[in-house]
Structure P
Amino acid sequence: MRKLFFCTILLLFVTDFAFGDSIIQKPVQKPKDRSVQVDTYSGKLCYIPTFSLGADNGSYIGILNCSVREARPARYDLFGRIGYYINDTWQCITAPDSIATYDRWIADYVYLAPCVINDPKQKWKIKNRMFYSLDESYSIQDDGSYLYAVHRLTKKLNRHKLTASMNEWINTIAMPGNISIVTSLSWELPTKDGSERYFLYNDASQKNTTPLYYNLDKGYIAQYNSLGGTLYCMYSDVGSNDWNWVSWEKCNDSKSNKKDKTFWNPVSISENKFAFEDKDGNILRVTGYGAHWGVPYTVKPMFLEEDTGKSQTSEFLTDGDFKELTRFINANVGANLEFCPAGGHNLQRTLKQSPWFPSNFELTQEWIQRLYAISQTTAGAPVAGSGVPATSGFCGVCLLHSYQMIAELLENPYQPRHSGGYFFNTAAHTNPFISFRERHSILHDTLADISQYINRPLNTVSDAFYRILDRAYAGSISMLPQYEWHLLGRVDRIADIDTLLSRLFSASAGRVYLAVYVRTGASGSGFAVHAMVLLRINNGVIAIPTNIETTLEAFTQSLTPARNVNELHAELSRAGSFSQSRELLGLGIFEVRGMHRNEFESIISVRDCTGEGEGRRGNTLIPLPELLNQCISGRCF
């Protein structure tokens, strides 16, 4: 009974902690860095981090008298890492793959590697004053001279425990020295058989996966020299030239108030690919052929049109953690986090299960009024004196309207808002980007970054169409990263459009789609891009107009469900211009398929994260070490 009572109280505490109107927050604590002192068979000794040519990973951790100067201060931080600040770089005690990953040996040396938040081999919990892996499959032990990660079943080495003098250090949930991840950067070379993938490393590319380190605070992309514990960052210096080779220069984790030549801004350009811009907007690039194939360089945007002929590319693939981190950042800056504060891995929560949009949804008069208010928040030209254009890069008013409609429909299908707005405040005859930029400036700039990559050399109209869809995909993930986005289909032939539309009528009711399509221009020549929301309900498909000034009566009439493909095709043809039908040239349809689970949402707890209420947490800032909270479980692992 006592145990049941405790669990009930804990559940109530957690619920109030995370979901109440007033968020209880515990900031990370001031570090109490000191040498790690342990009781051993030989008395009180300290951990001694040492770099050595003879060590398998370039370093080892010795155990010696605490009076030697090599007994450096260490930090046990928010993420459960044991970090040393060496060469102005945060380096953490890391378990070897032989124990942590492959489970081959009974013991192997621990070593130093750049501190990251996505390597479980760097995360340690303290139990009975000993360091254990999170799953307790191995612990840190010694042989009298060196430290090892030791499999739980072996008894051949010495167990040591933290001394009583370490209590304050143990109990301090210290601010992390950095927020970095280990990742990789690769590119694809088209071949007659498909494509080959190469990974960047040094001034070349190779087929083996190579680790690189991305730092969220300074924006560097670095490789690590394990023999000296030194980082070498990718350095861009185009200057007055049209382009220049990148170089790899020594760098570190020291704080800086401004961006330098090691800064890189990742720009999502499709579901799986990124472009990288330096601090001046120059673009990272490689060539596929020639004497310098695979050697990274940066070019000015205006030079891209001339930089052709050798299968050049600016599109890079990363690993899953990099994509998830950028997705987490977008969720935070858009106040789209599901939870606040983060639970930590000791307190997992269950996400809302899809389908969360009701299969019996109907457009009530309240919903019609709300969607009408969104569609009328439009101005076709920049507002005088505001400096705010009618777009955020590729994201025109129609697409911004679509995102807001989808967000509000999924936020609460049963109770529409009557004022304000998910991304922008509704107001007739008003540029929505004014409010959007004021409320979500970083998200606004993210969309602008995505769109700038559109204006690259293209060979055909089809290339342009598919690029627009790629950017729409990237924009959707940036704007609403809490959802799973699925490309239902994309076609660039008129004959295939109706086939794609027919798939909507084959789907079950209760589905939400984003349609992005190309149609002829208003004059009948050229082409224009448009976006709108499609709802699959019981009696057909509703196409919701966007970016249109019309009467409520006409808007309401346009929401009559299409009962077949011909009717839906006609709705798309005249959307935005009820008096004129335009020919559809290409169509892409994205489906929202449920909630997206992001592991970083469990371990990165941002400060001042109340946001806009339940399900819309975040502080609209880039998460930095000094802007973090503790997790509900204390440490965030």
Structure Q
Amino acid sequence: MKVLFTIAFALQSALYPLAAEVLESKPAPVVQHKVQPPKDRSLQVVTSKGYKLCYAPTFSSYAAHYSYIGLVDCSSRRAIPARFDAFGRIGFNINKTWLCLTAPDSVWAREKTFDYLFLSPCVINLKAQQWKVQNGRFVSREAFYSIKDDGSYLYAAKPRDKKLFFHKLSPSMTEWSKTIAMPGNLSIFMWIGWDLIDRYGQQRYFLRSNYSDKNTMILYYNLMSGHIAEYYEPTGRLYCMYSDTRKQNWDWVWWALCDDTKPPKVNRAYFKPIPVGQNLYSFEDKDGNILRVTRYGYYWGVPYTVNKRYIAKDTGKSPTSAFVVDPYMEVWLRFIYANAGRNLHNCPAPGHWLGDPYKKKTNIPPLPPSFNLSEQWIQRLFAIDYSTDMTTPASGICGVCLLQAYQMIAELLHFQTPLTSGGYFFDTAPGRNPFPSFQARNSILHQTLEDIMSYYNYPVTGRRDSFLRNVERAYASSISMLPQYDWTMLGQGVTQAEVDSLMQRVINSPAGSVFLFTMARFDPDLRTLTAHAVPVLRLQSGVVTIPANSLVTMEEYRARLVPANSVAELRERLGRFAGRHINVVGLGVFSVDRAYRNGFEGIVSLSDCSGDGSDRRGNGLLPLPELLNQCISGRCEY
């Protein structure tokens, strides 16, 4: 039986204090400058002895990373064109793949005073690839090391090193060095892992070409092409994961050459990451087949793709499609969702990384402790509640009650004063289905929710497992819809003791806290199990559950907003339905905390990102190199 969701979102109506200056009028124009057309050319420098030579990227089996950068006569074929892009990377297009000058870990980690530069795939989340020009010389973004030479080869070296020589850009490179060029790609480095619990505890294995092991394997994800690739250092080539399952039940993936050019229409190397739970993602190929590994047996850890229609039968050897990804991958995907929903804080980007994805965050209530629902807010919430035609449309896991809950939460946290028309995600209108408006205004978010639902529909055994998995999907949907906030899963329960314990934790939370409750409810009269979604606020006067998709009178709506101060009272509020009482038999609770600091928001913004005003920046599109803005600082520093 399909379990519906009731999301009782403990929504604190107090405005998020750091976003208090939000404008409801038409946003003022924001000064933006797009990245500039590249002026690729051989990179000429003047050595300490006055020679004019050019950078020459070279592959060699004798080099530590199978590559080095030499200095050659500029007429040599080895002096290929270079690009100095908006991220401060010095890139070369070699065999249709963008490779960048990279400082070795030994210097970057301060283990050596100098070491050879080498080539690695250009990514936007690696400091070792970022450079700036200072007094005509290339130095790292922090000026901790610079590019020097020994007359033949290039090194990353400490400024005080006396064994190597400085060189400067040739005067002919002035225009090249001042051009904030469009990058050749928007790839990131990351890893994909999966967990196994055995007698020794939880073990994590990392995906690589055709097997898994415990050593972290660096992969490269290209948003434009959907490529997940390994880098083969001896040749400087990328090898992507391909899938050709199509309409078969399943098939092994394979790894083969790929590059940074525009992929073919039938792109067998395309994989789309889909959030499916707390820190969990699945990957779909071009035909919607799911990436998977078995955790036991002869072929354990070998990746394959499986057709969704067959996945219910694919149960042997403990298979999994839920993968853990590198924190940078999570942050990058949240940036994409935030730009799609126009939920970014910055436009354009300031030009420096914001926050640390590995740093543990402190949960802070998003609303002031003194916040209360004013008459204007009650009227607004009632208008959102009445925006339904009582059919059962949905976007993925998100039904009318959940969509209304998201809108209530978003507006309470974003606006100083309630709206009287329109809406954060959809335009309010009594008796009207809200989903056409939502889809028209947020097509990428709508598709993301559909993708989450396709995973959520996979069969599970028992109502308990079904509900708990639905809670995971609701959590993933929440991050996709409102990625600008920190979401924490407070807990989930399906017994009376577990449910009561969660309710008590909400009651004990500080005033100003905001939650989302996902509920399964049992109707003893009809013998049916259903779900419903509502926002919930912890105010000084108690816990307020905000009705969603209820279609009650204003008098009844006000009555439901009376604060609860005990578990029994909270159960009564959540169990009201059509003039009678039904039982809460499953509860998942998410807390919503203050603004999430997305690091990529500091270094990436897209053209036309003014959005809907302060703290609602973004252009609603997927990031592409040709759409990038320059940063406020000029180039963008990771």
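Read the figures in this text as sums done on the coordinates, not as results from a lab. All values derive from a computational prediction rather than experimental measurement. Cβ atoms are built from the backbone, for glycine too; each structure is taken alone.
Matching task: 14 is the computed value of relative contact order in percent (Cα under 8 Å, 6 or more apart). Pick the structure from P, Q. Don't skip to the answer; put the middle values down first.
Values: P: 14; Q: 21.
Attributed to the structure labelled P.
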Mean projected area of the Cα convex hull in nm², for residues 124-243 alone - highest-scoring structure of P, Q: P
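To test your reading of the models, identify which of P, Q gives 13.8 for mean count of other Cβ atoms within 10 Å over residues 204-211 when calculated.
P
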